[in-house]
Structure 1
Amino acid sequence: MTDMFDIFIIGGGINGAGIARDASGRGLRVYLAEKGQVGSATSSWSSKLIHGGLRYLENYEFKLVAESLREREVIIKIAPTITKPLPFVIPHSKKLRSKILIRLGLFLYDNLGGKTKIPKSSKINFKINYTDILQKKFSEGFQYYDVQVDDKKLVEMNIDDAIKMGATIVENRKVINAKRVNHHWEITLDNNQKVNSKALINAAGPWINEIINNVLKVNAKKSIRLVRGSHIITKKLYDEEIAFTLQNDDDRIVFVIPYKDEFSLIGTTEVDVKSPDNPSISDDEKIYLINTINNHFIKQISQEDILDTFSGIRPLIEDFKDASKVTRDYIFDLNLENKNSPLLNIYGGKLTTYRKLSEKVMEELTPYLPNTKTKNWTASKKL
């Protein structure tokens, strides 16, 4: 019989990479297959933030925000070379959220995650601070902190650690079939190589149900909603090393973030789409982001100022709400048709909580992989 792995992971985005690192460090034999390059899809199309998700508080997602804020602390500690705290400024508009509501949200944001070295939020007077950026209609606002990250590098560092601990990582390899055979999984790759594994993890992100339906050939238990988030990049709109959280009339927010020293990263949009493949920004999204800037900043921009764009597809758990209100939390679907060959499908999730998600995956699968070291370790070991 050919080699037997403990865990086979489909998908080399941030969740797959985090699981590969965590599992390898517990002494398990791990095989990960990514159909493109690791970290090249959804995980590199983000707003480049490790954040608690201030606006999730409006949807009463206190548990998700608290977990995200705690993880923000952990990721700064384990990935200091690719993270940095950044002040975010919210211009206040009387027409939109009230000062009381914003203050309450920021109080919760400052405290839900427990102890932190990141500065607390404060009130801002634009006649004194950050003058000559915002239009005169904005005289005051608020400042809070979140963390900027190199998202693709975060994936690569997790993968590198996994390889050092013995994981097998293959890129540009699609899984074309997976079936249970004699109490284990037999997985077939697109070069007809067969790999045997005790457990199978579907961490395919927006392609999760495609894998379930076409590769595993079982019925997907949960519906996902594919939401495109698009960004535009311009020359930097101001010199200060700060980001802006801009509120729009439709209750959505747009970030303006310093990017690679010379540029401003502006996003994101939220548009429902049917397919996760080849996402690209629409003219309507460009106009939406341009209008957001022009409604707030003295410096006006047009389509000619757009130097580059990128779009990513977020796989959100369908709950039939407006796209901006759909949860960013994650859900596991554990299939134990045969307890000797568990299947775990991972729905949802966000960059910030990938490490905690990986830990919970291991807690979920440890009963079926008796040789697993049970001690959680990834929070204290630098990437």
Structure 2
Amino acid sequence: MGTFFCFVLDSVGIGGAPDAADFGDEGSDTLGHIAEWFLEVKGRPLHLPNLQDLGLGESYRLVHGRYPAGWKEQRVSAAFAAATEISTGKDTPSGHWEMAGVPARWHWGYYPNRPQCFPQELLEHLHETCELEGSLGHCHASGTKIIARLGNESVSTGKPIFYTSADSVFQIAAHEEAFGLERLYQLCEVAREAVMEPLIGRVIARPFVGKQGEFLRSGNRRDYVVPPPRATVLERVKEAGFPVVGIGKIGDIFAHQGFTKELKANGHAALWDATRKAKEELAEPGLIMTNFVDFDMLYGHRRDPEAYGLALEQWDAEFGKFLESVSKEDLVLITADHGNDPTWRGTDHTRERVPVLYKASKYQGDYGIRDSFSDVGATIGKFFGVEMDEGRPIA
């Protein structure tokens, strides 16, 4: 029995969600549109040989009946499938919780897309409780854009920036030095309690550094997420006596429940290093789960298909090196939590199916379109001998 690696390629959707129209996302297709962009603009196919070897092109074909632009049929060395989300939202916690066996069938709270979108009583509570002179923003916005627009005023006045998106989220940006990082975290903790009704899924601390015209979001982001309502596969694997290591923002997403160890890292290179370190330090069979967030955070939300595709190619090359260290007893499962089509309108996530690629010595070939992301959790549970209430093991 070896190590089970679960890699979440944050936002690498493959289009075709049956309810995409309900979210205004009919026709969105993260992988497909990036592949089309590369073929049309760069004059070459998107080059992901290791993911293709595991069946990424085949999982896409299950959804669309064809391969991504520029790709052809090839021999596949792993089990492949496509999964359909049943959670009510297309946000990060919903996608991750569902893949861990807890679909979000309830309705999250959302803030309306209009100026002054936050309730006045919420603002007054935060101002008074946290001794703020006021706050800025109060609207739907891209984080990088609103920091560029209001960052200087925030620094000079001491007022944090409050903003949201189409997700169930309350985001707070403030300068690490001028406002204070710990003070920002404390403000987010107060906000977390204040937005439980209606239920807002996440409060996110968005610290930034630098000066006017050069503001950058730092790596000290912190997500304050409500805990999953019941045990995820992470908790059940931990309860069964196995180590469970979360790398990157995974711990935040699950409200730090179900882990024996968490390793923070920012950027794909650092996430790969942390994953290798966790593997080296794991002296017994266990679960290592890594979220590769840059696809979503840096390229999807910023609608940059070229940078997104290049990041995928770089990840694929690093993944090929990683596979050289994987033993026959180890298993690798690759999936995603939602889409974020960089060619789509707006800046928000897109409702899409996701690939499921499962590299295990005993399994290979087509495992079809799955009814829920929970099949991922059921597959992990099967490996560790624990049963889940939701989902069916892929293999």
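Since every read-out is calculated from the coordinates, none of them should be taken as a lab result. Fair warning: this is a prediction, and the values are worked out from it, not measured in the lab. Cβ atoms are built from the backbone, for glycine too; each structure is taken alone.
Here is how the numbers come out for the structure above:
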{"item": "Value 0.05, calculated as FRET efficiency 1/(1 + (r/R0)^6) of positions 135 and 183 (r between Cβ atoms, R0 = 41 Å, to 0.05), assigned to which of 1, 2", "result": "1"}
{"item": "Given 2.5 for distance in nm of label points 7 Å out along Cα→Cβ at positions 143 and 295, calculated: source structure among 1, 2", "result": "1"}
{"item": "Read-out mean count of other Cβ atoms within 10 Å over residues 47-54, computed value 20.0, structure in 1, 2", "result": "2"}
{"item": "Structure from which 24 was derived, relative contact order in percent (Cα under 8 Å, 6 or more apart), options 1, 2", "result": "1"}
{"item": "With log10 I(q)/I(0) by the Debye sum over Cα atoms at q = 0.21, 0.25, 0.29 Å⁻¹, for residues 127-190 alone derived as -1.02, -1.08, -1.16, matching label from 1, 2", "result": "1"}
{"item": "Origin of the value -9500, where helix-only ellipticity at 222 nm (-39500 (n - 2.57) for each DSSP H run of 4 or more, over all residues; to 500) was derived from one of 1, 2", "result": "2"}
